[in-house]
Structures are given as C-alpha cells and as structure tokens.
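K.L.:
Heads up, there are several structures right after this.
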Structure 1
C-alpha cells in the first residue's frame with residue numbers, strides 16, 4: 001500500500017470521528033492522495049491553489065478557531081517556501097497545525113533538484129516547539145497519525161508518497177511518537193536511521209551479519225524532539241555510531257544525534273546521507289549510488305566507525 005493511500009484512509013476515518021479535522025491542499029491533492037476527501041467532506045477538504053504560504057496562513061487561522069488543519073504539499077513547498085508562516089503564524093502563535101511534506105530528499109526522483117528538499121529538517125528543526133516526524137512504513141504511519149492528531153501543537157510529517165517495504169511486521173508493535181524504535185539489538189555498532197534509509201540499513205545488516213558484525217539498529221522516527229535516552233544508551237552499549245538519513249548530513253538527523261552525543265557521551269560517528277549537495281533528476285537506485293546512500297555505503301561507514309572505537 002502506498003503511504004499517500006494510508007494518509008487518505010486514516011484522515012478519512014479521523015475526519016468522520018472528529019469534525020474539527022480539516023485538510024488543506026495547494027493544488028497537489030491528487031499526487032499526495034487526499035483528493036478523495038473532497039467529495040466526502042466538501043466543506044473540510046479545501047484547495048487554495050498554488051499558494052502554499054496562503055495555505056499555511058489559512059491553516060493557522062482555522063486552528064485559532066479550534067480546528068485541526070492538515071496542510072499537504074511536496075516537501076520543498078511545505079518547508080522552505082512557507083518557512084516564515086511556519087515560524088510565526090503557526091509555531092510562534094502556538095497553533096495546532098499538522099504539516100505534511102511529501103517526497104523528501106532523493107525520493108522526488110524525476111521532479112529533480114528544485115523539488116528535492118535536502119534541507120527541510122535542518123530548516124524546521126531550528127524553529128522552537130515544532131515536532132518533526134518521518135514515517136518508516138505503513139504499520140507505523142497508521143499508528144502515528146492518531147497520536148499526531150491527539151498531540152496539541154504543530155507537527156511536521158516528512159512523508160514518502162509511494163509504496164515502501166514493511167519494517168514493523170509484528171502484530172504486537174506499539175508506536176510511541178516520542179520514543180525511538182529498536183529494530184535489532186546489537187553490541188558492535190549502533191546504526192541510527194530514518195525514513196527510506198531504514199530499508200537500506202536492513203539490507204546492510206544482512207551483509208554485516210555475514211562478516212560477524214552485530215549491529216544495533218534504531219529507527220529515530222521523531223527527529224525533534226529526539227529520544228535522547230535511546231541515543232545515549234545505545235552509544236554507551238556499542239561505542240560507535242553510524243547515522244543513515246535521506247537528508248543533508250548538515251542540520252538533519254546526523255546533526256541531532258551529534259548534538260546529543262557531544263553533550264552526553266562522545267563516540268566515533270560516521271554519516272551516510274547527502275553530503276551538502278543539491279538534488280538532480282534520476283531514479284532512486286541511481287540517486288542512492290550518486291549520493292552514496294546505498295546499503296554498501298552503510299557497511300563501509302560501519303567499518304570506519306568501528307576502527308575508531310577505543
């Protein structure tokens with residue numbers, strides 16, 4: 001199932017249960033999957049046209065009257081284009097707006113460099129009182145959305161639009177918006193990963209196992225506020241860290257992890273992600289190779305980090 005389909009189905013169910021939930025699009029309802037909501041909720045599924053800053057301002061105004069607006073657009077238009085509205089109209093004004101940026105990082109593929117936000121986490125992480133969440137798979141996203149609605153305050157959701165592999169297949173899996181998920185315990189090295197890079201990490205893990213490396217794999221789904229306890233505890237356990245993210249290694253998950261470890265428990269760290277570059281047109285396999293974001297790149301980073309262990 002595509003992530004945008006999960007978004008639409010969950011919003012449909014929540015809108016049926018809560019008349020205060022509204023969805024606001026900026027001419028991208030079909031690509032982002034929310035278009036069917038217009039027929040069912042014509043007064044609560046609104047298109048403002050290609051006017052993303054207006055979309056954010058309308059959402060802030062509706063929130064001030066008790067509504068819970070979800071605004072959706074491609075990631076660059078839901079972050080850097082509306083940064084001032086997010087900072088002032090939403091976060092500073094303490095409005096309960098949920099912001100969805102779709103196709104983050106290299107997942108924009110053929111939309112190319114202008115549509116590839118390598119910086120959205122870095123831009124928005126510096127805004128106070130804004131939660132930043134990046135779903136990993138369908139099972140997690142389904143559990144996350146009701147918690148995001150229940151949370152009183154602005155949330156930025158960094159959503160891959162299309163089909164993504166399953167990670168959390170256990171029927172007993174319980175999601176907590178503010179707690180990291182330990183996918184696999186280990187003692188040799190910790191790999192903190194997010195978004196599409198969780199799948200890449202799982203592939204890297206198969207290679208690492210064959211080489212006798214026992215990796216601890218932790219999904220940091222909520223980059224802000226980061227689960228500091230999980231980061232520190234795992235670093236103390238393994239003594240070496242790799243961070244894998246679909247974002248510029250400056251300002252995103254790598255920076256967040258480094259900030260925690262610098263204060264609490266410094267260990268060797270290597271980053272797998274976009275190394276301060278703009279995007280370009282291409283399919284995901286090509287882009288992963290081009291930006292050194294493959295499973296093999298994670299394996300190489302693990303070995304480098306482990307060599308530096310005390």
Structure 2
C-alpha cells in the first residue's frame with residue numbers, strides 16, 4: 001500500500017465532493033483550496049474526487065488530473081484521496097488509474113461502465129478483475145445498484161468484493177440485499193471497509209456494521225453525519241434517528257425537495273453562500289429555482305452551527 005496510514009482512514013465520514021468551477025467552466029483553484037481546508041475542519045477522513053457529484057463523467061481528462069493534483073498538494077496527506085476512474089473498458093480504466101497514481105491519489109474507485117454493448121456477467125467480471133488485478137493503486141468499488149445504465153449482478157459483485165486489492169466499498173445501492181452481501185464478504189475479508197452512500201438512510205447500515213458514510217452532501221452535512229456515527233456507536237439509536245431527520249430536512253431544502261429538482265445547483269449555491277465556492281456552475285445544468293434559493297438561505301441561517309463549525 002503506497003500510503004501506510006491509508007487503512008486508518010477507511011472509516012468515519014468521507015465526502016464525495018463537488019468540483020468548483022469558474023464562470024467560464026474552468027477549474028476554480030482558490031475554491032479547491034478552500035474546499036480541502038473545510039473538509040479538514042469537518043473531520044472528514046477521505047475525499048472522493050470526480051464521482052457523480054464531482055462531475056467526473058463530464059469534465060475533461062485534463063480537468064480531472066489538475067483537480068487531483070491540486071487537492072493532493074493542498075491536502076498534504078491529512079485525508080485520503082480517492083478518484084473515480086470508471087470507463088468502458090479495462091484498458092481505459094487502467095489508463096485512468098495510472099494517471100491518478102501519477103497525480104498522487106491513494107485509491108482508484110471503479111463504478112459500473114457508462115456504456116457496454118455486451119453486458120453479461122462474464123464480461124462484467126472480466127472488466128473488473130482485469131482492472132483490479134493490474135492496478136498499481138488500491139481499489140474502491142462504487143456500487144450504484146440498479147441506478148445506472150449497467151447493473152452489476154449480485155453474484156458478480158460478490159466476486160469483485162473478494163478481490164484482495166479491493167479495500168473500500170461505496171454502497172449507494174439503497175438495497176438491503178446488497179448490504180447483506182457486502183457484510184457477508186467482509187466477514188470473510190475483515191480488511192474490507194464498507195461505507196454507505198445512501199445519505200437519507202444511514203442508520204440501518206451503521207447498525208449492521210458498516211464502517212462509515214461516503215456522502216455526496218458530506219461537504220455540508222459532514223458534522224451531522226459524524227454525530228450519527230457517534231450516536232450509533234453509543235447505542236443511542238433514537239438520537240441517531242433524530243440527527244438523520246435533521247440532516248434529511250437540510251438536504252431536501254438544499255436539493256429542491258423530495259423530487260431533488262435543484263440537486264447539484266442547490267448544493268453548489270449553498271457552498272457559495274458558505275464562502276467556499278465562487279460560482280454554482282456545473283456541467284449538469286440543474287435549475288436553481290426561486291424556492292430553492294429561499295430554502296438555501298434558510299438552511300444557511302438555521303444550520304450555520306453545523307455548516308461552519
């Protein structure tokens with residue numbers, strides 16, 4: 001393992017952080033620096049760059065590399081750095097992993113491919129195993145369950161999790177069957193660390209033995225997420241549920257209600273309000289309605305104690 005302290009960071013709160021852009025859609029380097037320092041203040045253990053919230057599938061290859069380089073430079077080893085390297089073939093994934101390694105990342109994270117013409121369990125397993133076994137970095141697996149163009153079957157997922165080079169799972173499947181599968185593999189591979197990405201329902205995962213949370217909203221709900229973990233560890237489930245309820249209310253306000261109409265735009269607009277980002281620009285162009293703007297200002301007023309601890 002390149003970073004001997006890496007294993008000590010594979011728990012607690014991780015942030016699948018958004019990427020800050022300038023008005024002309026260039027990387028906002030000053031905001032990246034503020035973003036890193038903010039996560040350190042929150043007590044975040046690791047940053048997941050260029051994921052779904054981080055727009056890795058949309059930004060240019062040069063932008064992704066410069067993002068990783070800047071974060072690694074500013075981070076100075078204080079948090080683990082993971083980078084999404086998902087692609088449509090093992091060869092392309094391995095190219096992305098090599099670049100991530102050169103740029104200083106600790107972990108390469110693989111999600112299901114965005115496009116695959118021959119989707120069979122054998123072909124999926126071959127893609128994952130080839131990339132995992134040849135990777136110069138430790139591997140994280142991003143399980144999106146049924147929420148994607150290509151769905152990894154449970155039997156294939158189990159074999160992927162058994163690979164010795166896989167050290168981390170981000171489980172965003174919102175599927176209790178997948179949760180039990182991951183826990184069963186972890187019983188055989190105690191070094192495997194399990195983080196849930198289902199941020200609206202974290203308590204059942206922690207109760208059942210997950211090691212922490214890897215949240216797309218971690219940049220603004222990281223304090224509450226940490227309190228949920230502490231409450232569950234103490235056996236105070238009612239308190240954990242109450243904190244989860246507060247966190248859900250905050251997220252629904254930021255994201256535009258239960259339909260999540262203002263998803264990434266709302267989150268980035270809150271980060272502008274918090275003084276972290278300079279714009280709320282993104283490749284995904286989610287709307288920012290007047291009602292979202294109003295709700296975000298209310299969140300900033302009501303939840304300032306946990307937004308800016």
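K.L.:
From 1, 2, which structure was mean count of other Cβ atoms within 10 Å over residues 33-40 = 19.5 calculated on?
P.N.:
2
K.L.:
Right, another one. Given a computed value of 51, 47, 38 for Cα extents along the principal axes in Å, which structure among 1, 2 does it belong to?
P.N.:
This value belongs to structure 2.
K.L.:
Of the structures labelled 1, 2, which one yields 1.00 when FRET efficiency 1/(1 + (r/R0)^6) of positions 113 and 169 (r between Cβ atoms, R0 = 41 Å, to 0.05) is computed from its coordinates? Could you put the intermediate results ahead of the total?
P.N.:
On the way: 1: 0.70; 2: 1.00.
Traced to structure 2.
K.L.:
One of 1, 2 was used to compute helix-only ellipticity at 222 nm (-39500 (n - 2.57) for each DSSP H run of 4 or more, over all residues; to 500), and the result was -11000. Which label is that?
P.N.:
Value -11000 for helix-only ellipticity at 222 nm (-39500 (n - 2.57) for each DSSP H run of 4 or more, over all residues; to 500) corresponds to 1 out of 1, 2.
K.L.:
Let me ask another. Can you rank 1, 2 by mean count of other Cβ atoms within 10 Å over residues 73-80 and just name the one with the largest value?
P.N.:
Sorting by mean count of other Cβ atoms within 10 Å over residues 73-80 in descending order puts 1 first.
K.L.:
Where is FRET efficiency 1/(1 + (r/R0)^6) of positions 97 and 249 (r between Cβ atoms, R0 = 41 Å, to 0.05) largest, in which of 1, 2?
P.N.:
Max of FRET efficiency 1/(1 + (r/R0)^6) of positions 97 and 249 (r between Cβ atoms, R0 = 41 Å, to 0.05): 1.
None of the figures in this text is laboratory data; all of them are computed from the coordinates on show. Note that the coordinates shown come from a computational prediction; the quantities given were computed from them, not determined experimentally. Cβ atoms are built from the backbone, for glycine too; each structure is taken alone.
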